[in-house]
Structure 1
Amino acid sequence: MSLIQPIRPAATIILVRDADAGFEIFMLRRTSKASFAGGMYVFPGGRVDGDDHLHKYDSFRVGPDDRQALQQKALGFEWRGFWIAGIRESFEEAGLLLAYDAEGELVRYEETDTHERFASYRAPLHAGQISLHEICERENLRLAVDRIHFYNRFVTPLGRPRRFDTRFFIAEAPPGQTGQHDEKETVHSVWISPQEALARNADETFGLMNVTRVQLQSLAAYSSKADLLEMAASKREFPVRRPQVPMPIETRQ
């Protein structure tokens, strides 16, 4: 039996907002039919596509800024693709768009026509009928890379049906955007505190993958959104975690 499995690069953004008691994060429940993490609650994210690496996005982004120099270095030569993929996937899966409008303000959805116009891009973007770059051109947007901070990296263990090398980011959710699952790959969405998500997982009412549980345990150590974002913005070390699962005896022989 061959142990060689392809590892797909991926990007995930942990989106946070203020709450009455501390802060909340946005999570999506994947459809039970999904081949990866079926039925589990996850952060918005997904595979890095070839288009995400293209230099054409340089005219449509703000950042990384000087404070993010260590993040950029830690991400390596393909840093652009991870940031762009994180923004694209957050918009596709959750409808949350981290971008500046023509006036330099974060995109807001308070006006119904604005919300509907941007929502209409999600399905074509997912289907590959339009690119994030084309949306930026049409709407005169600049992607808010400067507000998205590289946090850490997880590599899916050998032996899983699908393996991902995922860069996790942390960002404040744009004001005026509440998020919504896509009703295709994701069937439910919720703003929830890390503590509640972990408690519900312990009660077996909120399915989590191990990597998500580990991230939530780390996030739960912070008492406010401001503290969490300051940690993310000033981070100087970016651990790479490569968990392992026990190999079957017959495989080891």
Structure 2
Amino acid sequence: MNHARLYIEWGGKSHEVDLDNGLDVSLSIKDSKKAIGASAWYVDGPRFETVRGEGFVGRVSEGGSVNFTDVYFNPHGHGTHTECLGHITREFESVDEILRSNPLEPIIPCMVISINPAEEGGDRVVTPEMAPEGETLPPAVLIRTLPNSEDKKIQKWDNTNPPYLHPGFTKSLVDRGVVHLLIDLPSVDREVDGGELLSHRVFFGVPDNPRYNATITEFVFVPDSSPDGLYALNLQVANLDLDASPSRPVLFPLR
């Protein structure tokens, strides 16, 4: 079968995108009554509830004509999500409205890097010294933290003090052109930091230099079988009118 060919330009070179081997690195939002999914921030698990009323049942297996379900979840606490600067601003900012004004490129050069955070005073921190090399970086960077257990797919992160990014590390990404940051943790900041949210503020430029086109995507998972290096990223974000929305990042290797 003949396929269209797609190329990206990065680092002065042209790279062919391997469209046949896309890797979905998102984590699903699952009904907590039936399956375990990754969660954080002390919220109850997602609920999927059949709609019922006035003789109607939204479940074919129970005699209904269609399956019709209410879903209750928290975008920040359940599954892969993409957030905008509205996560930390006083004024309401919608990731949906921002991405309508600043549309994502369908294919974005993305560097995947694996980092083993350093032990610092009982925390595990991605320090400035761990930043990738190069005067400039691709528009997107995905951080895979080590160790990289499959348990991340079902981890309940509440009260575990997960690793986080030192704001100096985050600033080094911003200074070298990173606009889209993806990470396999529930946050780029410490679980309990007194509301400082330093890496969020650095990356989004809040309050002094707001970066409306910047996004942070949390709760991804990249298996060990996918090596570090340059990929093409397709970042799909649901059109939910909130500061964060469920998303599906897909990585394509380069030939």
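Only the coordinates and a few stated rules stand behind these numbers; no lab work does. Only a predicted model underlies this, so the values are computations on that prediction, with no experimental measurement involved. Cβ atoms are built from the backbone, for glycine too; each structure is taken alone.
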Original post:
-2500 is what came out when helix-only ellipticity at 222 nm (-39500 (n - 2.57) for each DSSP H run of 4 or more, over all residues; to 500) was calculated for one structure; which of 1, 2 is it?
Top reply: 2
Original post:
For which of 1, 2 does mean count of other Cβ atoms within 10 Å over residues 143-150, calculated from the coordinates, equal 23.9?
Top reply: 1
Subject >> For 2.3 (distance in nm of label points 7 Å out along Cα→Cβ at positions 103 and 119, calculated) the corresponding structure among 1, 2 >> reply: 1
Subject >> If distance in nm of label points 7 Å out along Cα→Cβ at positions 71 and 95 is computed and equals 1.3, the structure in 1, 2 >> reply: 2
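Given that Cα extents along the principal axes in Å, derived from a single structure, equals 65, 56, 37, which label among 1, 2 identifies that structure? Before the final figure, lay out each step's value.
Working: 1: 62, 41, 38; 2: 65, 56, 37.
The read-out comes from structure 2.
Identify the structure, out of 1, 2, from whose coordinates Rg and Dmax of the Cα atoms in Å, for residues 135-198 alone was calculated to give 13.0, 37.
Details: 1: 15.8, 44; 2: 13.0, 37.
Derived from the structure labelled 2.
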Subject >> Among 1, 2, which structure scores highest (criterion: FRET efficiency 1/(1 + (r/R0)^6) of positions 31 and 167 (r between Cβ atoms, R0 = 35 Å, to 0.05)) >> reply: 1
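With distance in nm of label points 7 Å out along Cα→Cβ at positions 87 and 239 computed per structure, which member of 1, 2 shows the largest figure? Display every interim value, and only then the final one.
Working: 1: 3.0; 2: 2.3.
Structure 1 gives the largest value of distance in nm of label points 7 Å out along Cα→Cβ at positions 87 and 239 among 1, 2.
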